[in-house]
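No value in this document is a laboratory result; all are computed from the given coordinates. For clarity, every value in this text was computed on a predicted model and none was experimentally measured. Cβ atoms are built from the backbone, for glycine too; each structure is taken alone.
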Structure P
Amino acid sequence: MIFTFDHMEIEDVKTRGESKWSLREWKLTELKGIIASWQRRMKDWDGWNAIFLECHDQARSVSRYTNDSDEYREQAAKMLALMQTTLGGTLYLYQGQEIGMRNFPADWDPEIEYKDIETLNFWNRIKDSYADGSEEIREARILLQKKARDHARTPMQWDDTPNAGFTTPEAKPWMRINDDYRNVNVEAQTSIKGLTENVLSVWQYWQQALRHRKLHKDVFIYGDFELVDCDNEAVFAYMRSDTDKRNKWLVAMNWTTDEVEWTIPTGIHVDSWASSSLLTSNPEIKESTIRLQPFDGVLGRCK
């Protein structure tokens, strides 16, 4: 099994000596190419993929790849869950990812709240070299808020009590609790009646998506992968099928904050769409087009 980091380093400027502390705008087609390449290579080379977007050394995926604002965080987290649960290999789900935990706010003081040595060394070097209020200091703060590994190391948010239920209210955890814990926590997402009201929390969506992945493991874990509409910079779409091509599924996701109308490519015929619990929202679906809301995702079984 191979852990590849191409997708984790997509925003790095590779020409710089210390590429982690750099940031560039990347295109969806780049990410699509990386994922498609490794999905195909592992099949061709008789290898095996590790499917992950987070770990203890990387910032939160909903903050790195999507828009983690209050408006989009939940929807974007579900879309990423749809992608992970429909890619071939062994899926790794990092603590907090199942409830859509995000990076902590940009206004946290690096000298007080950040703990990672590499991060602090970078910050101290910039601070010692440039004046307060300079462009270099501003850019360094942006880099810390976007890429520091400390974002994945804040205490797990179990409930809305002091210290998020991770420890007793009077205790002091090793890191500050993310400010959003009162709304983003396990208790809130596991207690809502999402399954009956057709509005799933991120946790409930993961639960359903993992169940679907296991039910169709010949397709989503062991099956073949084919990228669809390769040059589209808004929609990430692909086909998954078992080795006999008897069971085929279409996955399509809108990676933007805009509403997108996507035309299903010629030759792909969707027989039925997955139940609403496996759609990240309720997109408008016509015979050959799909209207996708921001960070929408759909899953269709094909003829």
Structure Q
Amino acid sequence: MNIELRHLRYFVAVAEELHFGRAAARLNISQPPLSQQIQALEQQVGARLLARTNRSVGLTEAGRQFLADSRQILGLVDEAAARAERLHHGETGELRLGFTSSAPFIRAISHTLSTFRRLSPDVHIQTREINTREQIVPLSEGSLDLGLMRNTQLPDTLAWQQVLREPLLAMIHRDHPLAAKTVVSLTELAQEPFVFFDPRVGTGLYDDILGLLRRYGVTPVITQEVGEAMTIIGLVAAGLGVSILPASFKRLQLNEMRWVAIAEPDAVSEMWLVWSKHHELSAAAQRFKKLLIDASSGG
């Protein structure tokens, strides 16, 4: 049996119009080929589907059943095609996104997430808050589509694009004399108890900020080591020391703490969008990637 979808569409048109001329016009074909195709279909099925007279066309019992089944089959095919098209355009599917704790505080990223959700409401967004170093393996293996991380050394298996370059700011308790200044130097900060990341956590900010301090020959007196930036902010607000974080965290305004500019010109940090070179991005991931790059570049 070699029944094609066009045979089903031809039959449905004739069955709904009950007139070969109108069905042919609806299908934009001439009537003789349509009649031949219906006859061939009946031979393939092994049953008479249409009851024809010189003046009318009707459905046989087999024809009524075949019409119902044909409509169901064509409907399923149309639905499958529509789903495939939506998946191809990134309107459905899944986006697996890794991000560091600082990423949601960056306006371009939060704006892109909101825009993507509005444009692709049927895409399931699976987010994982995961430190910079810990993103590298799942990105390389393809269990994450995209990663948002601080600048760090990456293996050759990964590609990246900068989506933000922002200043690093000093965090100082409001009652500390340095809090009254508009700019502080790294040397001044080095004289104070320093609240910083635990090196075992694997955050990119650890390497970023410690590298900055070392470039200027500054060795901070680290008295508190914690795992999260939010904890650092809380401890500084409690007066347990000073610290340094990217400016995007300034969106968290606490009365007990002041954000102060750092004098050194290269006191900056970058946020990268990272993906695998060897795993093809899904259409949803490609759509998010383009939205974020456009948002970060002002496009």
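Observations
- Value 0.90, calculated as FRET efficiency 1/(1 + (r/R0)^6) of positions 135 and 175 (r between Cβ atoms, R0 = 41 Å, to 0.05), assigned to which of P, Q: P
- Which entry (P, Q) yields the derived value 8.2 for distance in nm of label points 7 Å out along Cα→Cβ at positions 71 and 263: Q
- FRET efficiency 1/(1 + (r/R0)^6) of positions 159 and 279 (r between Cβ atoms, R0 = 30 Å, to 0.05) - structure with the largest value, from P, Q: Q
- Source structure (of P, Q) for helix-only ellipticity at 222 nm (-39500 (n - 2.57) for each DSSP H run of 4 or more, over all residues; to 500), computed value -13500: Q
- Kirkwood radius over Cα pairs in Å, for residues 167-230 alone from the coordinates reads 15.3; which among P, Q: P
- Among candidates P, Q, the computation of relative contact order in percent (Cα under 8 Å, 6 or more apart) that gave 23 used structure Q.
- For distance in nm of label points 7 Å out along Cα→Cβ at positions 55 and 215 computed as 3.2, the structure of P, Q it came from: P
- Structure responsible for -0.48, with log10 I(q)/I(0) by the Debye sum over Cα atoms at q = 0.07 Å⁻¹ calculated and labels P, Q on offer: Q
- For Cα extents along the principal axes in Å, for residues 31-150 alone computed as 52, 33, 23, the structure of P, Q it came from: P
- When FRET efficiency 1/(1 + (r/R0)^6) of positions 79 and 207 (r between Cβ atoms, R0 = 30 Å, to 0.05) is computed for each of P, Q, the one that comes out at 0.05 is Q.
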